[in-house]
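Q: The next part holds the structures, each set out as structure tokens.
Derivation of every value follows stated rules applied to the coordinates shown; laboratory data play no part. What you see is a predicted model; the values in this text were computed from it and never measured. Cβ atoms are built from the backbone, for glycine too; each structure is taken alone.
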Structure I
Amino acid sequence: MNAGDIAFPNLGIYLKDVPKSFSIFGFEIAFYGVIIGLGLLAGILMAVHRAKVTGQDPEVYWDFAIYAVIFSVIGARIYYVIFAWDYYKDNLLSIFNTRNGGMAIYGAVIAAFITLFIYCKIKKQRPLLMGDTAMPGLLLGQIIGRWGNFMNREVFGEYYDGLFSMQLPIEAVRARDISENIAAHIPEGANYINVHPTFLYESVWNLAVMILILLYTKHKKFDGEICLFYLGGYGLGRFIIEGIRTDTLFIPGTTVPVSQVLALLMLIFAVAVDVAVRIRLKKKPAIEVPEQEMEEADGEAENK
């Protein structure tokens, strides 16, 4: 298997010489960055479109996107570096080198939500309504962005030789991502590994969550419910998928995967808040119109 090859042998898919980057005027541009950029743009365009459809001012979303993109990128990098500190502590300059990956979507999401609430506070906008409007766009960005991991040969899972098994050349992946289990299953004399394509699993899962959100949006009971749908839906999928990834980040000093903990907390929070708000809405008394006013209104209608 050549260094640039990627294969899904049990599906009969063999990709030859898949590049990690391309050159323009001698400057190397990573496909990872290009795909992440396309995901961001697609997500923003979807959010702006949904703003138009729902009668909101799309300029507000364009304005917010400028801040959200900047702080989300910073947040994604900070999150990754914090929980991979053992790798970066002896080479601090490598913190600024993102060409080989090292961006955590959780950091981007957390930064985006914080930015949203600060932005809405300053601009006097409704954060929960804006969040609901933007959630499908956020998911679309994640769906596309995961294919940047594919180009980088990262975000894969443990050894797997089933239907969706992905083969990657050993020299094309980071050594720290090859677990003992994967190494133990490398065929004698082979230069490749067989793994779960967890980047693909998450991309497909997010697509399903996005479709469900788009179908449910018109039926939402309160502003913020779509945000909760995202937190719960993404959290459930990420909790499961994170369990088979080999590049898991751990809570410092433990072997507890931080992303699984956050995913579980997101799911619990989303379900608990949604149920609590729905119960509160059911208990809220309906506005009663006095009988005399109803009779007067009926009389006026008849006179007309």
Structure II
Amino acid sequence: MNLPPLNPLKVFHVVARTKNLTKAAQELHISQSAVSKQLNVLETYLGIELFRRERHGIVLTQAGARYSDEISPALDVISGSTREIMRSGSDNKLRIQTYTTFAAKWLIPRLSGFKQRHPDIAVVIANSVKDVDFDRDMVDLAIQMGNGAWQGKEADFLFEDVIEPVCSPEFQRRHAPDGAYPQALLRTRLLISHYRPRDWQIWAQLCRYDEELENIESMRFSSSVLTWQAAIDSLGIAIGQTALLADDLDSGKLVAPFHLPVRTGASYYLVRPMLQRQSRKVTAFRDWMLEEVGSQPAASLR
């Protein structure tokens, strides 16, 4: 790649456009002598005269005019692209990628608090089950599960992934009226989310209910949101992520009849690019998110 020194090229571009050393110096915020030095560097590199110094100023030579016509569109494109990529990080639109379930059950119910604090920031939520790739995904932040170690990314711990069975109060009354024996619920119908098919197995192994789950009828749903809605509507008993179901448990739509929450080994993290300038909107959301998470009561876990 045969590129000239870029700073002298930038100076040449401005001088060619203004056709005046003084105006170019003012636009570039440097001295007129510095402008002349940069032009000399470029002419020396190219081995050709780009300007003629005349009594009333400077005039492009024929070669200089041709060179200016050819490089100016490229420099304008670079300038426009640079302005656009900087604007995308500094505008008032905050783009967040996360799971549909997390957005529906945790983020959106709390988002009015962030909007009250920062009414000028427009939040855009994109749903994906894939880990974020900031080169591919045009987002500022992501909320995802894992161990917190993602190359090239900064990750703030939010909370652990904790699961336990949940069902409607009606379903519990119908199938396990004696609260001392909730295992009767495991002989009814298990509700299973497509994206979390091993949750029942993990919970049963840790709580020693493996045998009760053998040959039990099940229903499968394409998302956890649908699985939990089926539990609210008394279609069976589901595995719930307790942090995401706090509102449903507090309101009584769901109950946790076993009172045996367990850790899956994964956690939720707020993820952002490691090498990106931290804009005001990103900092504002991060501060609010960590504050909101810190206000949650900690569960007693296995």
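Q: Thinking of I, II, which structure, once helix-only ellipticity at 222 nm (-39500 (n - 2.57) for each DSSP H run of 4 or more, over all residues; to 500) is computed, gives back -20000?
A: I
Q: Follow-up question, since we're still on this one. If FRET efficiency 1/(1 + (r/R0)^6) of positions 41 and 153 (r between Cβ atoms, R0 = 35 Å, to 0.05) comes out at 0.30 when worked out from the coordinates, which of I, II was used? Write out the running numbers ahead of the final one.
A: Values: I: 0.90; II: 0.30.
This value belongs to structure II.
Q: Then there's this: Tell me which of I, II gives 23.0 when you compute mean projected area of the Cα convex hull in nm². Each step should come with its number before you reach the end.
A: Numbers: I: 23.0; II: 21.8.
The structure behind it is I.
Q: State the single structure among I, II that was used to calculate mean count of other Cβ atoms within 10 Å over residues 9-16, giving 21.8.
A: Working: I: 11.2; II: 21.8.
The correct label is II.
Q: Another question about this same structure. Could you tell me which structure in I, II was used to calculate distance in nm of label points 7 Å out along Cα→Cβ at positions 57 and 241 as 3.6? Provide the component values of the computation, followed by the final result.
A: Working: I: 3.6; II: 6.4.
Among I, II, the structure yielding 3.6 for distance in nm of label points 7 Å out along Cα→Cβ at positions 57 and 241 is I.
Q: Looking at mean projected area of the Cα convex hull in nm², for residues 185-224 alone, point out which structure of I, II has the largest value.
A: I
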